[in-house]
Structure 1
Amino acid sequence: MPAVAVERNTMNDLFSLSGKTALVTGASRGLGKAIAEALASKGARVLCACTQPGGASSTITQIQAAEGIAYELVADLADEQAVRHLAGQALEQGPVDILVNCGGTIFRAPAHEFPMEQWHKVIAVNLDAAFLLSQILGAAMIKRQGGKIINIASMLSYSGGITVPAYTASKHAIAGLTKALANEWAQHNIQVNAIAPGYFRTDNTAALQADEQRNNAILARIPANRWGEPEDLAGAALFLASSASDYVNGHVLAVDGGWLAR
């Protein structure tokens, strides 16, 4: 196969996303909201996917207030047909240059009591939807010979956690899927990478933050001595979405305040 011609950007526009379109799932709040706003700040037109109509209104309002461009798309990531429809809607807007699979869910219960319906839901939202969107949008990226896919992994891509077996399984799988897609698609100038957030202040970690014992144990292990804020992911997302990462592929980038180093 002939080598893919890669356009080299100057240092001045290395992180520019001008003229690019990004689809960000889970863009209504938390990490997805922060990532959507970061991409828009560098010129990307952002398609903000959320579960309910109006769910991404705050994200879109903030992007537009900063003179950015954003639109809302709605899909239940637990529903395969809804995910397929979401991919189709995104492609109707024109080529999707950047896909950020950030939408996710969690359910906590002891493994021996874990409800199978919750297992299936967590796997569907966190893993199946990410693969299906990558598959559909990735096929279009292959035709154009270029694109960026960013999956959101977790510290539980490395460890087991407590009472979150489905979430842990899905995030281990996301790390593996990232590498598998990178192996196939790097030859097409598609970079597939992941971000593994540490312990961030989001809805998913509300139970941990409220548990004084767990909260103190987590803080004691973080060298930065604080929980991450969603905005702490902005730089990593911009790096992996831009030309600055054109020779980075199959990597899981931990943004954890030093948690893994402790």
Structure 2
Amino acid sequence: MNEKIAVNNLNLYYGNMKVLNNIDVSFEENSITALIGPSGCGKTSFLRTLNRLNDMVSNVKVEGNIMLDGEDIYEKMDPTILRKKVGMVFQKPNPFPMSIYDNVAYGPKVHGIKKKSELNRIVERSLRLAFLWDEVKDRLNKSALSLSGGQQQRLCIARALAVEPEIILMDEPTSALDPIATAKIEELITTLKENYTVIIVTHSMQQAARISDYTAFFLLGKLVEHRETRYMFESPKDDRTKDYIMGMFG
């Protein structure tokens, strides 16, 4: 396995408040890592450092290094290029108020692809990867807002895939969905690691156990433990991890 992202001595501040404290962690290429921990522990803030979404918040300060394929994303990389490489799927489906087709074609168009045949290819490929093509192929010109919640979330995943990223970040992508839609998204996520590195924030221990290769446990802005998921759940090294997994708090 190759190391895709390496995080070293990461500290994150919102104004005077320290949100992340000395995080050291790496993520393997073509793997799924689940970030777990109670609300407010820093999971989402950490996720947003990986594609510099925190840059959009005032009074943010980031210390340390985040290396993507050996390149420092804060020192050396243009944020636009970074966000093409590192896609993001949010907690609530957020399709644009436009057609299904235009949602998926939006990113490629922004990056300069104008040829209709090429856009058609990208849209079909992305929707197929997101397990959505067969459900929407006859209504690509209909509004994306007409889709169900689960379909909207898969559309948002297709939209992220359309610019051919290398990494997909997901912030609780199934928390607003019913169990059937959740199962479809989980099945989709497990197939994505064939071509992508996936990092997912989840509140569900069961989900982390089902779909991830690695799990990282955050608590009060610190990374308590990070290891292969099966060992994390069977024999956590830290008592705080054990207590959280057993439902003693959080």
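State the single structure among 1, 2 that was used to calculate mean count of other Cβ atoms within 10 Å over residues 29-36, giving 25.2.
1
I have 28 for relative contact order in percent (Cα under 8 Å, 6 or more apart), calculated from one of the structures 1, 2. Which structure is it?
The correct label is 2.
Given that mean count of other Cβ atoms within 10 Å over residues 69-76, derived from a single structure, equals 13.2, which label among 1, 2 identifies that structure?
2
Of the structures labelled 1, 2, which one yields -10000 when helix-only ellipticity at 222 nm (-39500 (n - 2.57) for each DSSP H run of 4 or more, over all residues; to 500) is computed from its coordinates?
2
Here distance in nm of label points 7 Å out along Cα→Cβ at positions 37 and 61 has been calculated and equals 1.2, so which of 1, 2 was it run on? Don't skip to the end; give the middle numbers.
Details: 1: 1.2; 2: 2.0.
It must be structure 1, since only it matches.
Work out which structure the value 0.65 belongs to, where FRET efficiency 1/(1 + (r/R0)^6) of positions 101 and 117 (r between Cβ atoms, R0 = 25 Å, to 0.05) was derived from one of 1, 2.
For FRET efficiency 1/(1 + (r/R0)^6) of positions 101 and 117 (r between Cβ atoms, R0 = 25 Å, to 0.05), the value 0.65 is produced by structure 1.
One of 1, 2 was used to compute P(r) over Cα pairs in 10 Å bins from 0, in percent, for residues 133-212 alone, and the result was 18, 40, 25, 14, 3, 0. Which label is that?
Working: 1: 18, 40, 25, 14, 3, 0; 2: 16, 51, 28, 4.
Of the structures listed, the value fits 1.
Any read-out appearing in this document is the output of simple, stated calculations on the displayed coordinates, not a laboratory observation. The structure presented is a predicted model; accordingly, all values stated were derived computationally and were not measured. Cβ atoms are built from the backbone, for glycine too; each structure is taken alone.
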